[in-house]
1. If you work out distance in nm of label points 7 Å out along Cα→Cβ at positions 195 and 307 for P, Q, which one comes out largest?
2. Thinking of P, Q, which structure, once relative contact order in percent (Cα under 8 Å, 6 or more apart) is computed, gives back 25?
3. Output the label of whichever structure in P, Q has the greatest value of mean count of other Cβ atoms within 10 Å over residues 27-34.
Structure P
Amino acid sequence: MDNLYAVVVTFNRAEFLRNLLRSFTGPGSAPAQVLVVDNASTDHTADVVAQAMSAGGPPIRYERLDRNVGGAGGFSHGVQLALESGAEWLWLMDDDVEVLPGAVDALAKFTPEYSCMIGRRYDANGKPFFWQHHFVESLGVFLPVSRDVFKHSDVFRTNVGNFEGMLVKASVAREIGLPDPRFFITWDDLIYGWLAAQRTPVVYVNAFVIKKVRAQRQVDLGLRHLNDSSDLSRRYVMRNRGHVAHYLKAYGKYNRAGFAAGTALTFLKEIARLVLVERTLKGSGALWRGWRESRTILSDTGWKPMPPLPAHPGSGSRRD
């Protein structure tokens, strides 16, 4: 894989970041460069990065922002910097994961045919982490796929992304534009994958390349897992449905009645998360606040999707 840039966004999780940066030095796991975007952390993140820079391994570029712009804003900034630096592939990931030995080599086997992919993950206990979803456009929600998606093939075609190891070719990123910073947190990676899927196959590949390091409380419902959350996340899960609706409208795939049903399903899922995982109903107020904010976003007649970016000099006009 030529000129692979790992874009990592971090905020006040220095020790998780330390572990991730260390994992990039493993055999078959080193990108050409690691670009760390720091969302104005107040812990010892800068020291951790400095230590990693002096320890060897792939080159690290450290960009500390002057304010917290959320994961979405951080990835938007990081992707822009990577593209301006001439990256040909972008490996997007949060700070609370680690890459497994051989991860780059494992993904490289699929890059001759695919330009956007997500590898498999383990959870913090070392068990396969379920992440097999499909975005149902008529409802504006992503739903789990229940079958064994790798029973007959090492490739499962999906239409969503995940910033815990999503790999995307630079030419595709230029076509769809930067990750949308207006999401702040949540929905940004899912929609970025969906936008990519409008132009090229997005696939989930049968190769374990990532391990989630941060342990989370969760409930196993068989078809899917429900993890713990936060009031901030709950608010933005509902708020950002306003942006999701606008993206569907921009591509002529918005169904008003279906989307309303999807919003109700999203709200009920978050209530179930509160009751089953966190054993409380505290936090429901954040859901209502987010829903009200989504209505304001929906009424914005000047809303526009993120624009495409100019092709990199020398890349020509060929599409992947």
Structure Q
Amino acid sequence: MMSYQPTCDLNALKARATLYQQIRQFFSERQVLEVETPILSQAGVTDVHLASVQAQRHMAGKKQTHYLQTSPEFAMKRLLASGSGPIYQICKVFRDDEHGRKHNSEFTMLEWYRPNFSLQDLMHETADLLNLTLAERFGELRPVVLSYKHAFMDRLDLNPLQATLKQLKDAAHRLGINLDLGDDRLGYIDLLFSHFVEPSLGFDAPVFLTDFPPEMASLAKTKQDEDGEWVAARFEVYIEGLELANAYDELVDAAVLRSRFEADNFEREKLGLHVMPLDEYLLAALPNMPACSGIALGIDRLLMIAQNQVQLEKVITFPASIA
């Protein structure tokens, strides 16, 4: 007989409800407005490493391909440009063909934006939220800040900002990874990071990993680090080897963002991937967007950590395999 029951237990359902209450109270006290934006959009994400779920719907009787959001980012930035002030959202997001121990193609995201906040300000606020939501398991948390470069060098003795393609390939082969990524230098950096750096992060304390390679800027600004090397102005949060959140000093230059979108689509075409329509509404809004920092945090992963679980299915009701 086919099982109809959820993969999580009643305690996980109650923990999720409590978490939502905590988050809403947290932002209410800080006068950050809860908003809601469409899940389905005419434009999708161009990032080569993300696959949008496509959906067909009719507009004025004409069938069109639209996309389920991988993040509410584009629509929320349109609100920021329209004078919303600080905002947050708890919503469903979708990423095609992402399933496994810590992935599900449909998951829940908390995303918030803080006009006139620096990344340092946002780190402090994120730490406050983690201390609130994870207090029952950990007590007081004291996050540490570590640059991507130094984390990479500490574990692999290689500077990812300067390493040549050959050095990266040699390091991968020396460590037993024989996957051929061709001339994809960034692919080798990400491969080495995901296998030998990421799994070790955040066991003694949460790690705020900063200053990523500039090729990983995505929708973030770039800047020079303390050594004069160009980096992406962003951070990620890791606890017990699990990436929990991703934050940017948000790019507000529409011309630069358009060029990044177009470069992504050029790579997509080379790889035989679907070329994505650009979000012209976002590009039109960007010149009016205030300087701000923003962050996306995985609610399901936060629950995994809070509940001391290692399988995502233990904190969600029905994963894609049985939905």
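1. Top value of distance in nm of label points 7 Å out along Cα→Cβ at positions 195 and 307, among P, Q, belongs to structure Q.
2. Only structure Q yields this read-out.
3. P
Here, each number is a calculation from the coordinates, and none is a lab measurement. Predicted, not measured: the structure shown is a model, and the values here were computed from it. Cβ atoms are built from the backbone, for glycine too; each structure is taken alone.
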